[in-house]
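Chemist: Pasting the structures in now, so scroll down.
Read-outs throughout are calculated quantities, based only on the coordinates presented, and are distinct from any laboratory measurement. Predicted, not measured: the structure shown is a model, and the values here were computed from it. Cβ atoms are built from the backbone, for glycine too; each structure is taken alone.
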Structure P
Amino acid sequence: MIPFSKAHACGNDFLVVTESAAAGRDWAYLTRKLCERNTGVGADGVEFFSWTGSKSGRIRLHNADGSIAEISGNGTRCVAAWMAAMIPAEAGDELRIETDAGLRVCRINRIDSSAGYSVEVTTGMGIPSARPKSVTLADGRVVEGIAVSTGNPHFVILVNDTSFSIAGESWETIGSEICTHKDFPNQTNVEFVRVLSRNEIEIRIFERGVGPTTSSGTGTSASATAAIAFHNCVSPLRVVAPGGAQSVVWNGTGTELELTGPATLIARGEAWVG
């Protein structure tokens, strides 16, 4: 039996499993079994957690397909919500979480326990980098975008229509091809961005190791970085995904980006994994 907690951030859902509970297990296999939507618990990934202090911990993320990811912004926030419930934390507390992309400091802004347990968290997401890049598809078409690093890789594409399609192709189809394109030997997350105003964008996300998702913290951060750096948007920027909106504050090249959004605990339980 594997004990777990489940949380979501704008519909992007994760399981938190302590490293001690998973000791001796193949984490990739365990993740695939737990994340299976029909025969498992169901999630976009598993955050394997160990405490390093009274308000600090270490996480290692596996995507739903078992692959290792450097970081998930939403996954990190889900872990912060879980930690806040365990301690328990208060508004204003800072939780320090080590990831494979470096330290992330999560400030608890607000806690709502009126119906379940939800928190609003502001996370320092590190210093992003961005540069224009062209990707040539298998049929010869060239897609222009922005390669962004937020501790993990992203390719951000500006679109103009409400369907987020490119030259008649759905964003899911284009996202799937670019995600595994040879230009990205470790694969990449792909975001499609529609600018609504200088202070607001709408996005769709094809996540490496998962596929289409309702939200992504690093995807939100990468999309905001590209929009501010190259598409005349300004900070603070509201980023709307299918699962909900998050807010990004970023003052430009060389400065840390801050991401604010919700996370909600869903369930605790135990799973049979053979």
Structure Q
Amino acid sequence: MRWLVTGANGMLGRDLVSLLQTRGHEVTAVDRDVLDITDAVAVADAVEGYEVVANVAAYTAVDAAEEHEDLAFAVNAVGPQLLARAARRAGARIVQISTDYVFEGEAESPYAETSPIAPRSAYGRTKAAGEWAVRAENPDHLIVRTAWLYGAQGGCFPKTIVRVAGEKGGLDVVADQVGQPTWTVDLADLVERLVAAGAPAGTYHGTSSGRTTWHGFAQAAVAAAGLDPAIVRPTDSRSFVQKARRPAFSVLGHDALGAIGVEPIGDWAERWSVAAADVLAR
């Protein structure tokens, strides 16, 4: 199958390209230095001839988006719209990676794929707009929401935590935000499996199963590095004032995957035990 992957130099993009190639797909990997996804003419030319367009490109600077929402909107909404339109005209399926930030983040049970969205940040608003645009432009779409991503191919939470813990001998991490740490390799695998299974068009959640807090994940990270988890001290969100509001609850449900017989990603702790050595080694 012929795939075009945008945002291919990012943490998820690199793992997706690698996995697709390993599984025998023909892949063209592009990033913003090759393709400006906000350029309609360039996008139309780039998409021609592909069967699947996977848009991994995104403006992910959550705090900066509060002051530069126009730039975030261009990348997170206009770009997906143009890619989805071009994919439809080319007869291609589009896969759009989205985020837990489209939800309010105050729930007490996992968000279903059909739960009402209510973003509380500029980043969340622009990603929600991107979802809407993809649905409007291309009926043959897969929108895959994810959260708390980490991977070997870029900077990420567990790498930062281990580095700071090693330098300072301890640190405080918030214990009042709940989510599902998700390995980029696992998300890439899920995306490929969805397409290979001919999944019906719609919205799916691509996160690990189970749940933890940032504090719990930080303890697991330092333990994997051979450090004492007790050096990670719990605190709350009031101790870290940031421009953009972070969701307090980012647990996503996986019923849509189960309904089509696609196995969701395994428990976050088990997947971290598999990923940790490779992630921290880089």
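Chemist: Assign the value 26.8, calculated as mean count of other Cβ atoms within 10 Å over residues 9-16, to the correct structure from P, Q.
Modeler: Values: P: 26.8; Q: 23.2.
Working through the options, I get structure P.
Chemist: Here distance in nm of label points 7 Å out along Cα→Cβ at positions 33 and 209 was calculated and came to 4.1; which of the structures P, Q was it taken from?
Modeler: Working: P: 1.9; Q: 4.1.
Of the structures listed, the value fits Q.
Chemist: Right, something else. Starting from the value 20.9: which structure in P, Q was mean count of other Cβ atoms within 10 Å over residues 153-160 calculated from? Working shown, then result.
Modeler: On the way: P: 20.9; Q: 17.0.
Of the structures listed, the value fits P.
Chemist: Say we calculate FRET efficiency 1/(1 + (r/R0)^6) of positions 89 and 193 (r between Cβ atoms, R0 = 25 Å, to 0.05) for every structure; which of P, Q gives the highest result? Don't jump to the answer; show the numbers that get you there.
Modeler: Details: P: 0.15; Q: 0.40.
Of structures P, Q, the maximum of FRET efficiency 1/(1 + (r/R0)^6) of positions 89 and 193 (r between Cβ atoms, R0 = 25 Å, to 0.05) occurs in Q.
Chemist: Ok, one more. Please state which of the structures P, Q yields -11500 when helix-only ellipticity at 222 nm (-39500 (n - 2.57) for each DSSP H run of 4 or more, over all residues; to 500) is computed from it. Write out the running numbers ahead of the final one.
Modeler: Numbers: P: -5000; Q: -11500.
The read-out comes from structure Q.
Chemist: Quick check on the output: 4.6 is distance in nm of label points 7 Å out along Cα→Cβ at positions 105 and 161, derived from one of P, Q. Which one produced it?
Modeler: Working: P: 4.6; Q: 1.7.
Only one of P, Q returns 4.6 for distance in nm of label points 7 Å out along Cα→Cβ at positions 105 and 161, namely P.
Chemist: Among the shown structures P, Q, from which was the value 0.97 of Rg/Rh (Cα atoms, Kirkwood Rh), for residues 41-112 alone calculated?
Modeler: Details: P: 0.97; Q: 1.07.
It was calculated from structure P.
Chemist: To which of P, Q does the computed value 4.0 (distance in nm of label points 7 Å out along Cα→Cβ at positions 49 and 137) belong? Mind showing how you got there, number by number?
Modeler: On the way: P: 4.0; Q: 2.1.
Clearly, the read-out refers to P.
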